[in-house]
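Dropping the structures in below, format is structure tokens.
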Structure 1
Amino acid sequence: MAAGALLIACGALARELVEIQRRNQWNHLKIECLPAKLHHTPNKIADAVAKKIEKNRNDYEHIFVAYADCGTGGKLDKVLEKYGAERITGAHCYEFFAGESIFSSFSEAEPGTFYLTDFLVRNFDRLVVGSLGLDRHPELMDLYFGNYERLVYLAQTRSEKLTRQARKHAAYLGLEYIEHFTGLDPVETILEEHIVRWQN
């Protein structure tokens, strides 16, 4: 069995996870990402994670997963229980980025909130507009977003360019715009807790 740990992650988290790995010099940690587009078919996430674990479980001392439930309806947890692996807590990665208390405050203040991260701001046209068919069928806008009141951009970096893009996306969806800087500290704290438990 090879030394070290494997982190199986959603591709939407790749940039941030690699940066955290670099600045902590976690050379014992290998990161492998699954396609971010799996979020459009959450019923496939559990099987994709299972295949990745099955392929790698004999090569690492420890495997953990940078997915929340992400719409799998508990199926991912059943896979992880089978293999004795852990995942990040929460229903989705927005809680992972913002931290539990901050995310809860946003959710409680306005349940009709649509969230963006740096990744989603950069890939909005492809992952939101294109995937939902809004570019081809703008009449679907109300069907998808009629119950939303605001857009909250959970920013991992301070970037005027991303802020301008996020504001543009909010205007396109007809939603109130709110920006909250999360940085990488909440994500880093969760990963550190996993690594400390594994090493001890």
Structure 2
Amino acid sequence: MRALIEHARRKDAAYAVSSVISDKLDAAGLEVARSLGVPAEALAPNEEADRAAYDRLLSRAISVYSPSLVVLAGFMRILSAPFVHDFAGRMLNIHPSLLPKYPGLHTHRRALEAHDTEHGATVHFVTEQLDGGPPIIQGRVRVETGDDEASLAARVQVEEHRIYPIAVRWFCEGRLRYAEGRAWLDGRMLSEPVQYTDSES
């Protein structure tokens, strides 16, 4: 989230961050956003409310801003199908693995247990399938001898901060879109995600 806001503050920015909304009252990102001049609010779920009811409230809170794009960053709730439908084709997520490998939780641990030589992060469009939407861009890191979950996660996070603003900028510049269940970049369907290098940005 911080990386996205900081990129939005650049003179050549292609997008602006309208608001930050968290499902946790004590989320550190709320104060970070406010300190960077972005309105931020918490919409904590009522323990008695079901997921669909919460998602209706969240959808209304987001729609106030009429966003061109909804960007998930550290938002760990599984979203309902109606919510995903509300923002279909204009919602992105970042996942700490080289999807389709390791959807869900504990990705760094799973990569280490599998003795993978590479790990990374993937930005993808959000669909009803958990971490299953079409991938857009990936940042890769080598798994080093002696890595543990913390050290691997730290290097993956560096890649997350690089590739997420790129994908958001592509979308807001009109270069990236969702159609026919796939991601399209510069008018061409992506058969596989773009692999990050400095020249790709």
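Compute Rg/Rh (Cα atoms, Kirkwood Rh), for residues 131-186 alone for each of 1, 2 and report the one that scores greatest. Provide the component values of the computation, followed by the final result.
Numbers: 1: 1.05; 2: 1.10.
Greatest value across 1, 2: structure 2.
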Where does the value 13.3 come from, among 1, 2, when Kirkwood radius over Cα pairs in Å, for residues 83-170 alone is the thing being computed?
-> 2
Hey, Cα extents along the principal axes in Å derived from one of 1, 2 reads 54, 32, 28; which structure?
-> 1
Calculated from one of 1, 2, helix-only ellipticity at 222 nm (-39500 (n - 2.57) for each DSSP H run of 4 or more, over all residues; to 500) reads -9500, and the structure in question is 2
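Suppose you compute mean count of other Cβ atoms within 10 Å over residues 163-170 for every structure in 1, 2: which one lands on 23.0? Intermediate values should be presented prior to the final figure.
Numbers: 1: 17.4; 2: 23.0.
Structure 2 accounts for this read-out.
Only the coordinates and a few stated rules stand behind these numbers; no lab work does. Since the model is a prediction, treat every value here as computed from it, not as a measurement. Cβ atoms are built from the backbone, for glycine too; each structure is taken alone.
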